[in-house]
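Once you scroll down, you'll see the structures, which are given as structure tokens.
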Structure P
Amino acid sequence: MAIAELQQAIEQDPRYGSAYGRLAQAYIRRYVGKRDPIDLELARRNADLALKYGGSNPEVHVACATMFSIVGQSRDAFNELEQALKLDPGNTEALLLKARTLTEMNRPSEAEATFSRVISLRPNFAQAYNLFGEFYYNRADYPNAERMLHLAIACTPRFERAYSNLGGVYLATKRYDEADACFRKAIEIHPSAIAYSNAGTQMFLREQYARAVPLMEKAVEIDPRTHTLWRNLGDTYAMVPALQPKAAGAWQRAAETALAELRVRPSDANLLTSLALYHAHLRHQGQALDYLEQARTILNTDVNVAFKRAQALALLGRTSEALTAVEALWRRGFSMDQIVKAPELNSLRHTARYNKILADIHNSQATTQKGN
């Protein structure tokens, strides 16, 4: 139901708990699209009334959990989901959100088990496979990520986000032609900002920077509110000599949009680390170090967050710490191709320790290939 229809339903029955819950979700969806804090305030108010009048309805608890999840209140989201699952143990919407919430709470084993339960209950649930694929990707488990994303596409052949995510797995494993095909398919299905940005990233990793520029620019034209898209554009401008003066402006926009999100999710390690990286690019050393320190105090197992931390440390001249972070990424299975091609890590490449890490990687890969 649309917002206006839900409002009308509440006018007719001011104690209609599930309508308040659906309205809270509708405002949250609108907030995600527009980033207007007014929508977030309306979501909170409707969630309070949903619980007051519909606390015995699992749908209400899921709606409230969705709101808490968006604003980074993982513990509150988890509690609402536990209430929903007491009322309806097989509620797959609640279970899927619980899996994501457990991931945010850095409880990966429980998250994996919950994802598995969802797909056992609903084996044709494409979004569950897609999110399970994202879970594995963020843990650098690329084979399982690929398997889940293929299952998502098999269930829903025109699933744009699953194609984009699968392309990301192919990039991480240096399968550029397959990545290119996935990103082209994603754009064909739905020309979203993330699809264009991922296509640009594929060009970037192939060192075809000038070809990446229009794709990155298209991404921020479609969605100017997502900080990672501005970061990707700034990184690309920095690699094209004629466009280098524009890089700082893009990184500044990345910092501004990330800061707006941080006001809503102040304990988000990914946002804090992203802000550290953007300020490191802008040579704001004090701010960058402050954000890194804030992020360090928050437990996070996402390898992509760890990669941003390594990049920020390298830009800030913290060579020893950056090298330790790079070595840890390799031991966790992170894509070494992305490490090798990250311009932010250029200052590390002349060090003996960096070259020893690369030698260890090559020796490890050679041993693995010989064993196979």
Structure Q
Amino acid sequence: MAPAVVWRVAFDDPGGTNVDFYPQIRANLLAAGADWSRYFIGANASIEVTVELRSIANGHMATAESATSVFDKTVGDIEVWEAAVAHEIRTGVDANGGVHDAIIRIDPGQMSDKWWFDPTPSYRDDEGIPYNKLDAYSIFLHEIGHILGFNGWRDWTTGQIPDKTESRFDSYVTIDADGTPFFNGPAARSVYGNRPVPLTYGNLFHVGNMTSRPGGGPDLPGIDLANDLMNGMRTWWATRNTISPLDLAVLRDLGLPLAPEPVSPPTPLSLPLTNSPWHNSVTSEDVNGDGRITALDALLVINVINTIGPGDVPWPQADADRIYFIDVDSDNTATALDALLVINHINENMTQRKATSN
């Protein structure tokens, strides 16, 4: 099997309030992840993303981050750390073990009011985006950019680092005399005309600026980056963003094995927007969405049936803080058959492993 970076999605949504959106979120997020994956060279990683659906302060629609970081090196008296997702893609070592690798937080109110979900996200150009909506696929592309490396600990406005600790991205940031931040990685500079790349004033882990500086002062550079996927100024209505050569160059500076052009063609994802929101359309038997199929998945189905009884879904879950994909066969019911399908899958895999070892 060829090396690949694959993405898996689970949901953290108290009470399952936004369950009707799960299939659309999953399909568009996985398609956006597959879009990024086309550029990786020889990487082999499985990235588990938990989507948290909760109100977000400060008016943000979505935020994202790698769940943890891995120590990289010491430069002078400063420790440099690498995002764990980037580390896994670069080395094949999952620093998180069985815990999710990344988090994307979505404000449900803004999502339901403003976002448009592409019904066929593997074919981006076959529908028009409504004039008053934002493209969810583009938003996910942007948030994955933060997961991969557009992140750190510098103060968003002053650029100061705390406690002598910085990310790989932070290590390439300089602040000019006017307080404007720039990214100075060699690959990014080369793509940007052998110049430092202006970062967004007050929103540092992004590129570009509008010309006016908040509070006055000299105009800020970077208006030419207003349409870049990783711009920190605004999300444009009815607009599809794409991964730019500059975005890729920044991440190459951080050590990620990315090519300037896709190394594989787009792969249409088989992700039907199933009518059952309790069905995992990526891996049917993965009931808890953790990227693995174990006895726990069967037990979760059995627990729900024992608590509430077999029958139609959806219904309130026994565990109100986490939604499980208990409808394994996607027939809009939860029965003993769903648990049996998981058990059969586990037994078949065990039989295959024994045959291989013999």
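Only the coordinates and a few stated rules stand behind these numbers; no lab work does. This one's a predicted model, so the numbers in the text were calculated from it and none came from an experiment. Cβ atoms are built from the backbone, for glycine too; each structure is taken alone.
Identify the structure, out of P, Q, from whose coordinates relative contact order in percent (Cα under 8 Å, 6 or more apart) was calculated to give 18. Corresponding structure: Q.
When distance in nm of label points 7 Å out along Cα→Cβ at positions 262 and 278 is calculated for each of the structures P, Q, the largest result comes from Q.
Given 11.2 as the derived value for mean count of other Cβ atoms within 10 Å over residues 54-61, which of the supplied structures P, Q does it correspond to? The structure behind it is Q.
Of the structures labelled P, Q, one was used to calculate helix-only ellipticity at 222 nm (-39500 (n - 2.57) for each DSSP H run of 4 or more, over all residues; to 500), giving -24500. Name it. Only structure P yields this read-out. Here Kirkwood radius over Cα pairs in Å, for residues 182-341 alone has been calculated and equals 19.8, so which of P, Q was it run on? The read-out comes from structure Q.
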